[in-house]
Structure 1
Amino acid sequence: MTLVQLKHLLALAEKGSFSKSAQAVFLTQPALSRSIRALEDELGMPLFDRVGRRSELTPFGREVVARARQLVLEAEELRDSGRRMKRGHAGVLRIGMGSGPGAMLITPLLTTVATKHPKLQVEVSRAGTELLVQALRERALDALVVDARALRPAADLRTDSLREMRGAFMCRRGHPLTRVRGGVTFEAVRRYPIASTPLSDEVARILIERFGPGAHPAQCVTLRCEEIRSLVDVATRSDAVLIAIRAAAPDLVELRMKPALDARARFGLVTLARRTEAPALAIVRALMEELLQD
């Protein structure tokens, strides 16, 4: 029994004529007759009675038609769902985001889905990179957007759509450090609370190279949080100095450091190698291309 046979059955039940039904389904009349006969043989009972020049459903045929109609409708819905998923317009997307890219992508992603892809379900998870990678490997997430420099090299992880963004020391407008001329030293910054998200080993190495051993995040960062928006609020309302992606806090003032920080994050889309991607990741890639730039 096939969906094609069920569609032939429905056509004949509607038209009541083999010739008209054959024309409707683009078959010859003998081919349609063979299809209906094969279906009757498989079901073990006749589906139609010949009444004059018309073919009318038997009582069993009426029951089969009612169920066949539902099966065909469900099959068409499955086909349409598959097409929507292929275009990224339906299904479920489970994505984990690090603090930096999350601050810039989560709201635009949710807004895009709500306005342009209302049938798509999106679940966003926030955590440290190691926990997100673990969830990805456990198939609890479909993809991650994190700082690629914080990833440990692994054969089962695939990273693409890399976007580099500049890091900076930032503070509120009117902060005492904004009045320093000739460049701000790290010693001057350390007189104030320093806020950041968990920083990668690569960033820690750069800080030490630029400003000395005391610049290691484990020693100098006094306010550490995964939620960069909260840290931006703190820096806006206090004398705390924020170390973060410049574009994540456009309303804060960037400090001109001496020597210059010259550090960049490298955000990437991380998926499992040899695993079929969720089609809706195309939406995430497009937003990364648009938004993850200085």
Structure 2
Amino acid sequence: MGALPARRRASAREATRNGVFISVDMEGMAGIVHLQQVMRGTSEFERSCRLMTAETNAAIAGARRAGVDRFVVNDSHGDMRNLVLEELDPGVEVISGFDKPFSMGAGLDATFEFAFFIGYHASAGTERAVMDHTYAGRMVSQVRINSQVQSEATLNAALAGNYGVRTALITGDQTAVAEAERELKGIHGVVVKQAIGRQAARSLHPVEACRRIEEGAFRAVTDGRERPVYRLKGPFELEIDWLSTAMADLVSYLPEIERASGRTVRYRSEDYLDCYRVLLALIGLAAPAAYQYPRP
């Protein structure tokens, strides 16, 4: 038999899509407002890990009610080994550990139908947002692609879109959700707390937050097939504003990195995946400058 026509091949690929990829952060969880709650070794950290696990389970439960039976959960906070595995839904697979390819997006591929972002926060420099930052709070002031400011949600949604995966759900404070809803048309947002400042919020009780997340996940799946796939159009120009000129110094030694100003560097590519990889690589290269001064 001859090869399938292009349209039929595309339909066959779409037919193989199933399941939900879940990227889970911590700052956007109900009840979490302070750095002491999200840093390993502090007295409140273990409790935060349980809150993170409970909200993840709620999203899985809602998607299961909608008929999903395949889940891959990517632990996306800090050193990325925070989820309490024995308390997770036993039917999921978990990606954990640091320095994994594509970081928060590790494990995303064209076999998934939807992506969920649970416990996300707003981009660096956003007003009334709990612990706002973009990938590296000690280093990055702002990330832009083609002059458009990016959050972790938009960066990861574009990664999902690169594989044809629809980003269907985001949870977090009202600012993180609103920021995502402006860019990711049709995404379902669940607000679990109202940010008052960077480290203050009025939060739902964790049980109520989980109830709303479960319902949101159910709706995100049942209504999700009508959502457009979020794709950024190339060619791509990545710009990073660092917090220090020392960080720009370190990364601008690379031949393809342009120094745009004292704290800003620029990279151009035809491929979004290249931009994503370069962003992560530059953050790694700039890291020594973030720790050059002793803590008070």
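Coordinate-derived values only; no laboratory data. What you are looking at is a predicted structure, and each value in this text was computed from that prediction instead of being measured. Cβ atoms are built from the backbone, for glycine too; each structure is taken alone.
Here Kirkwood radius over Cα pairs in Å, for residues 146-241 alone is compared for structures 1, 2. The highest value is that of 1. helix-only ellipticity at 222 nm (-39500 (n - 2.57) for each DSSP H run of 4 or more, over all residues; to 500) computed as -13500: which structure among 1, 2? Here the read-out was taken from 1.
Identify the structure, out of 1, 2, from whose coordinates volume of the Cα convex hull per residue in Å³ was calculated to give 162. Derived from 1, not from the others.
Among candidates 1, 2, the computation of volume of the Cα convex hull per residue in Å³, for residues 26-73 alone that gave 71 used structure 2.
If we compute FRET efficiency 1/(1 + (r/R0)^6) of positions 58 and 274 (r between Cβ atoms, R0 = 41 Å, to 0.05) for structures 1, 2, which one ends up with the highest value?
2
Starting from the value 21.0: which structure in 1, 2 was mean count of other Cβ atoms within 10 Å over residues 194-201 calculated from?
That value comes from structure 1.
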